[in-house]
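S.K.: Structures given as structure tokens follow.
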Structure I
Amino acid sequence: MTLAIAKKKQFQIQPIQQQVRVTFNYGVHFTNGLFELDNSLLAQVITDDGERGPKRAIAVIDSGVFANHPNLPEQIFAYAKRYKNILKLSTEPIIVPGGEASKNDPKLIEKLHSVINEVGLCRHSYLLAIGGGAVLDMAGYAAATAHRGVRLIRIPTTVLSQNDSAVGVKNGINAFGKKNFLGSFAPPYAVLNDFDFLKTLDERDWRSGIAEAVKVALIKDKNFFDFISSNATALAQRDMETMEQLIYRCAQLHLDHIANSGDPFEMGSSRPLDFGHWAAHRLEYLTNYELRHGEAVAIGIALDSTYSYLLGWLSLAEWQQIIKTLTEIGFDLFVPELVEQIERPEHPRSVFKGLSEFQEHLGGELTITLLSKLGRGKEVSEVDLDLYQQAISFLQQIEYKLAS
């Protein structure tokens, strides 16, 4: 009989704690006539990577942009030819559906991945995404997931994408009936805002993007909200200089939040820049995306501002200024879907289902932003649905008075 003698371990195994710090730098530029041959901005941005050219690239164009600018593919090819030592288009520009249709069709992601593979793009190549926010979201998701990241240059063509979605770090598509269920956090290589694209927007798309400026002004900058409020008529009448000022300040506030909030990739449950969005995302779905994103956000802002007023946080004058500003810009603040299944919060057709989906999307406890005063957001983790029903009733009454 032998006895095994257990050897004592010579060292204690401890967890290895790893910390990775990553810095992202990208420029947000403003110009006119981006693809005019004497405008070297795009070429310069690519040159700034410090690598030898020419760099392979593909262009993805929003069908709505293509309809208004049918010569755009030829312009892009002429531009690439002019700067052939810097940029080489690897294939014909790819036209994709505009609006939420681009985010609702998973075959588009597969198509872009296939093209990226076939033409031999690599992590040092570029995808030029030209269009509204939905197309940029979709194309950005394709770029972020090919080779774990093809360089993305966003060229936003709507108010909403120039002042909000294009300057951020998120990409995504819709799935399972939920907004942005699939996506990535991947900052762009650069954002190039060409104000000339705004001239061909229809009235709804011109107006829609203003909602995001109202949103960020209400939670961060009262002076900016006062600017929007005092220039509501000029914005509604498509004054370009006023719009350029709005886009610049809105983009600036969004970028500042992303850089300095301490949570750029939304690891926590707080997302103040989504003020008004829990209802907006739900209303987009309930209306089968007939509502533009900005139109839905305007309703969400009105709803959460009214709720803040009913809580006693906003004064009557402050609440009235918000409602007056939104209506002067031209937003409708009520749709029938707001009252559908209003007594059954978990019903698939209830706007209140958006609260649980918002919590699920972020994880953790429910966290939404309300207003404690103009220019200052306040986060809450509980809501009173009866009071929200009263807020919806207020908006319905306002819409009835405006229509009569």
Structure II
Amino acid sequence: MSQPTADAHRLGGRVPPSVPGVDGIAAHADPVVRNLLITHCYHELSRALADRTGGSANWCTFAVWASKQVGQTIRQEDLERTLERLLESSPEASAAVGLVVGGLRRAVPRQALDHAARLVRRTAAATARLDAVSEASARGNLKVFAEVAREFARFLALFDGDGTADERRVAEFLDALRPGEPPEGQRYLRQAFTRYHRAMTTDDPKRRAELLLLANVEIGLHEQTRLQPEIAAALEAPVVDPRELERRLLDLVLPDNRVLRWLRLAFLTVIGRRDPVRVAVDRLAAHVRTLARRTVTAHLMTLALPGGELLDLGEDLPARFPPLLAEPADPELLALLATVDPTANSLLDTAARDWADLPDRMHFIADMFRCHAQRGDLLDPPFTDEQVAELAAGRRPTGRL
């Protein structure tokens, strides 16, 4: 895969987002619009720091595309449709749907069951608590942004247009970061911003590339540790209550007959699992839960990059290390890579087997940062000028997001 040169993105002198600007976005009440604002703000922070470090990718650069992908989950785009397709293509789930349809046909008038299998699949997908996946994703998106983006804004505010900053002010910035390990401590953030500062002052391209990679991985480790509860919650969120599914189905097939629906539910309550509808719904609910978690996992483990490129985080990275990072020399970078990358200087086994497992995630993320460190198109804007103008006017943009 070719990698556009980052030198084409020397941007020169734009004003980065301010701390009050970051705080204002974090306080936005609408999670969908807030995510879009977060994604755009990450882009502005990324470009501002790239101005001062030779145009290479920084942590915010990757955060742009991760946040944009998370936005699809927050908006629940394609999740229900994907689950419906899996329910149709899975032999076990199709058999369970057939049993439910058969039970319903015996329990209600036949004329109420046109397109019954499709109705059952759609209802089952709507019962899978995908809204909880969206909520967990939105919490994680906000949690990281409110902390890390704010520190990037504070850091960038230290520097004049020519990239210089008073060393005392830089030291005060670093001292304000909390000591200790994540999730509460900010030791990795303090180290990372120290690297970014050094990267601004060196003229050695290899030295700068290694400092930037080290900083990116350090912030990645802090961020992913902080996100662990939200990632686990999103993956575990799909829960299908068989009784809720049963009630929804009966509401649909008996929409205008409350008395009959009440009698039917009372009958099911009395006879319990011996009823064929209830037995079939229980079996279907188990299949829906399994397929919903598979759908959510696949959704969370896909990253869309510029140009429509999709990274499957469950596959080995289809890339290579850029020349400046092919053989790292910085001792601190080598030491950190030794802790997060069990396959040194190789992309074999980078595939994440379990996205809820922090070391598994960090192996993929560290090598992704390394492979794409000097890929210039990652600095491209995630939204069109028209979409950004709509966001600035307080509206949800139209078009593909």
Structure III
Amino acid sequence: MSVQLRRLIDEQNTLWQRMQDIQAAAESENRDLTAEERQNWDQAEERLTQVSGDIERLNRMAQLSQIDRGQIVSTTGEPGAERGTDEAERARRYTEAFGMYLRGGMDRLTPDQRNLMMDNEVDLRAMGAGIDTAGGFTVPDEFRNIMTEAMKAFGGLLSLAEVIPTSTGADLKWPTNDDTANEGEILGENQPAGEQDLSLGGRTLKAHIFSSRQVKLSMALLQDSAFNLEQWVPRKLGERIGRRAARAFTTGTGVDQPEGLTTGAIVGKQGATGQTTSVTYDDLIDLEHSVDSAYRPGARYLMHDQTLKLIRKLKDSQQRPLWVPIPAPGFPATINGFEYTLDNSMPTPAANAKTIAFGDFRAGYVIRQVQAVQTLRLVERYAEYLQVAFLGFSRMDGMIQDASAIRLYQHSAS
């Protein structure tokens, strides 16, 4: 943990305690807050909001910084690169060739490097995406990990759901079963056991193509060895794909795209008339208990940062705030005792909006990820501008796999 993050956590807890002391002083004397106490409370709350936001940002930056420190040294050929086995050596050489390909295209490669690249060529036309090109190249593992982790940093649901990696994009049949209405029996002596078949359903996970759109770079920048192209390009492609995928996993229609969480999950609680942009303590309690107790040990909240801002102002029946800041380094902040995850692709408070999800997301939502992330290097299209474009693709799908594991809070219509 960085010194800055520890300092912010300490300041957050100090501000929180100051607000609690102001509240306690008024309650002990059975009076309202004085004008000075209100001013001090408002100042502390404003600073608490800033500090909490800084903590969230530092945590996200720490996650991305860790990604950037991924093992890319094998692209330079420096000592310490993995050479223990033939497979590791081949991976190292392919990573090196891929880095050369990004900078200079196929013409810069040796015959051996070209053969390595061709062995990992992916025919994009076979995807049925209307791409008029022979193909792209599979991103090396080190690059692909940067892409995948960047997507997690921008989409909270991706880090919570069950992720199924597959080596091909063929339709993946996914079985479902709900046996909760059935139970065993007590047998009398010499009585035969009854029968109760399992009812199995099934759905299909596809491989929708998510594109990064084109990233154009100048020839001069590509020739600059000081520019860390091998990290910058996959990170940017991953961020773009990740933002779009995160929105699909939360609000996708399920038609030619993933089934979004807010589209497929069941509403466990809807706000009363007038709660178009608000939520109450009782609403959250009802939402928590709309999820069967079998799932609650692994449950948490998922929401947009603007929704968290509303919840931070809520108090329980004893006037204790539901949101509790980080009590100590290494411990998470909680809402009513449950951890929460922010995903800014979730809807913001509005009429009829489904802004809060609660439940066991690993049990309730599944994401299918085809392992081979592809990238294209487009040279001739922007040659007159002395530019080269890069384009990334990832194939994914997502859907509700256990409808009982997750429930939503929906604001009132008016």
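S.K.: One of I, II, III was used to calculate relative contact order in percent (Cα under 8 Å, 6 or more apart), giving 13; which?
M.R.: Of the structures listed, the value fits I.
S.K.: Quick check: 4.2 is what I get for distance in nm of label points 7 Å out along Cα→Cβ at positions 58 and 242, calculated from one of I, II, III. Which structure matches?
M.R.: I
S.K.: Comparing structures I, II, III by FRET efficiency 1/(1 + (r/R0)^6) of positions 34 and 106 (r between Cβ atoms, R0 = 41 Å, to 0.05), which one has the largest value?
M.R.: On the way: I: 0.85; II: 0.25; III: 0.05.
Max of FRET efficiency 1/(1 + (r/R0)^6) of positions 34 and 106 (r between Cβ atoms, R0 = 41 Å, to 0.05): I.
S.K.: Can you tell which of I, II, III yields 27, 53, 16, 3, 1, 0 when P(r) over Cα pairs in 20 Å bins from 0, in percent is derived from it?
M.R.: I
Readers should treat all values here as calculations from the given coordinates under stated rules, not as data from a laboratory. In this text, all values refer to a predicted model and were calculated from it rather than measured experimentally. Cβ atoms are built from the backbone, for glycine too; each structure is taken alone.
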